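Throughout, read-outs are computed from the coordinates displayed, never taken from laboratory work. Note that the structure is a prediction, hence the values are computed from the model and not measured. Cβ atoms are built from the backbone, for glycine too; each structure is taken alone.
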Structure 1
Amino acid sequence: MPYFEQKSTRPLPRTGVDLAGIKFKNPVILASGTCGYGQEIDDLLDLELLGGIVVKGISLGERRGNPPPRIHETPCGLLNAIGLENVGLERFLSEKMPWLRKIDTAVIVNILGNSAEEYVQIARSLDRVPGIDGIEVNISCPNVKAGGIAFGADPALAAEITRRIKTVTSLPVIVKLSPNVTDITVIARAVEGAGADAISLINTLLGMAIDVKNKRPVLANIFGGLSGPAIKPIALRMVWQVARAVEIPVIGIGGISTSQDAIEFFMAGASAIQVGTATLVNPGSAAEIVAGIASFMDKEGISDISQMRIP
C-alpha cells in the first residue's frame, strides 16, 4: 500500500524544510548539471514532487563546453568533463525562466565565473527576478586573475567571492564546496564568516580514465569530475565534518541514489540533499527518495528531518 494511503495514529512526518530562508516542501533537490534547466526532464519526472531544482550552471556569456568525448562511465560512477556548457545569463532569463516560473517547486540558480566581477554581475542580475528562490555559487571555477587557482581551493578567495556576492543580492546564497582541497572545514568556515546562508557539498572529485587499446586518455579534456555511488563515503565524511564546523545549514551531495543514502546524510548533519548522477540512471529516483524518506520517518516515529541528526 502506498505510503500516503497508510493509516497511522502517529502525527504525519514533517518533510518540509526551511533552509536559509527558502521553503522546500521536502528536502530532496535535483543537483545542478544533471537535470538541465528542468524542462528537459519534465516528461520523465514530476518536478512538483520535489523540494527543489538547481539548474545547470549559468555563466555571464554562453559557453560551448569541452570537445567530446566528455562523459565516461566508470565502476559505480561517472566521469564528466562537460566544461560548464550553458546558454549564458541573457538567454537563461529570456528562454528558461518563463517555464521555470510555472512549476511549484523551489528554483535555485547555480552560477559560475572566471573572475569575481563575473560572479557579481550574474548575482546582481538574478536579484529579485520572479521565480528564483536562491543562488548556488560554484566556487570550483578557476580564478583567471589568480593564475587559475580555483576559488574554492583558497579560503581567502572563497570568502572574497562570497562576501562580494552577498553585497549585490537579497537572495539566499548557498556556496557549493569542492572536495579537491586539503581541509574542507577551513573553506566552510571561511564562507560562513563571509555571510554564506548555507553550504552545499560535495562537488565532483577530479579523476581520469585511460583507453588502453588506443593508448590515450578517454576524455578529450584528460581530467573530469567523478560523481555517483563511488564518491558517497567521501561526501558523507565531508558533510559530517562540515556540519560540525559551521552553524549554517548544510546540503549533502554525492552518490545519493536511494532513500537510505539520503537518510545517512541527514544523520551526518545535512538539512537537505541533492540527487545528481542517479537521475541520469533512473529519472524517477528523486521522487522515490522522497517517498522513502517519508516512509522511514513514519515507521521510526520521526516527525521532523532535523531529528535524524546524530549528536
Structure 2
Amino acid sequence: MYDLIIIGGGPAGITAGIYAARKKLNTLLISKDFVGQTGSAFEVENYTGFKEIRGLELMKKFKEHLEKFEISICEFEDVEEIKKINSIRDKSLNSANSFFEVKTDEKKYLAEAIIVASGGSSKPMGVLGEKKFLGKGVSYCVTCDETIVEGKIVAVIGGGNVGLEAGLELAGFCSRVYILEYASKVTGDEILQQKIKSDKKISVITNADVKEIKGDNFVKKIVYENRKSKKISQLAVDGIFVEIGAAPAVNFAKNLVELNDNGEIKINPRTCATKTDGLFASGDVTDVRDKQIITACGEGAKSALSAYEYLKKLK
C-alpha cells in the first residue's frame, strides 16, 4: 500500500514526485515513458533557467532530479483503470480509510491518494489515408522520425507553437517543409513566426483543410482544400507530421472525475482536487488554461502539496 501514486512522467508528474518525496510520502510514479510532449519539442526557450534547451534534454534533467529522491518508479507500464475501494477487504493493508486500486497492463497497485498527471496524446486529423499510412510517412513525433525524411519534402499539419517548432526542426533535415494551417493565420508565438519567415526552406499555407493522404507503399501526396476559395490542391510530399494538439489521456479515470467539453479533468484551481476525495490532477490533462511546461510544473507541485495535506488528515 503506497501513500501516493502519481500517474504520468511529464513535467507535472515529475515535479509532483519530487515534492511528494521531499514530504517523505511513500510514493510510486507510473509512466509509460519520460518523453511525452515536452520531449518531442525541438527547442524550449521559455523555461526559466535555460535560454534554450532541447525538449529531450530538459526531460532528461527532470528525470535525473526525480531520481535523486527516494521514490519508486514504474516505467513502461500503461495505466488501464483506477478504482476507489470504499471497504477494506484485506486486514493486512492496515488502513481504516478508503483507498485506490490502479490497474496497469502488468499488475495492480494500491494507494491512499492519486495524482493524475498523464498529459495528452497526439490528436489525429481523422482524414482518409491517415491510418493507412501511419508509420509509412505519417507521424505524430518529429523527434522520433525526423531522420527517416532527411533530405526529403515534408508537410507539417498545424500552425501553433508545436507545429512551428516542428517545421523549424525539420528544416534542419529536409530539403523543403510545408506548414499547413487550417485557420487564416498561424497562431504560434511571434518569435517562432519570425524564425519561420526567415527560413527559406519553409513555406506556410493557411486556410488549408486537409482532405486525404495518398500514396502506394509510402506517402506520396497530401490533398487539401482552400477554405476560402474551395479550390482543391495536391502537394507532393515524402512525409507528414501531424501537430494539431493533444487529447487528454483520461480514459482510465473518467468514472472518478468530471470532464469539461474538451475532455479535460475539472479541478479546484487552488488545490488540484477532483470531484473524488483523494484524487488530484495536474498539468495538461486538466482544465488549467495555459498548457505550458512551467505551468505544468507549478500544478504538479500544487497537487503533491494538496495530496500531502489530504493524507495528513487520514492519519
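Can you say which of 1, 2 returns 0.8 when distance in nm of label points 7 Å out along Cα→Cβ at positions 44 and 300 is computed? Among 1, 2, the structure yielding 0.8 for distance in nm of label points 7 Å out along Cα→Cβ at positions 44 and 300 is 2. 17.2 is what came out when mean count of other Cβ atoms within 10 Å over residues 164-171 was calculated for one structure; which of 1, 2 is it? Among 1, 2, the structure yielding 17.2 for mean count of other Cβ atoms within 10 Å over residues 164-171 is 1. Where is Cα Rg over 2.2 N^0.38 Å, for residues 52-131 alone largest, in which of 1, 2? With respect to Cα Rg over 2.2 N^0.38 Å, for residues 52-131 alone, the highest-scoring structure among 1, 2 is 2. Can you say which of 1, 2 returns 3.2 when distance in nm of label points 7 Å out along Cα→Cβ at positions 172 and 252 is computed? This figure was derived from 2.
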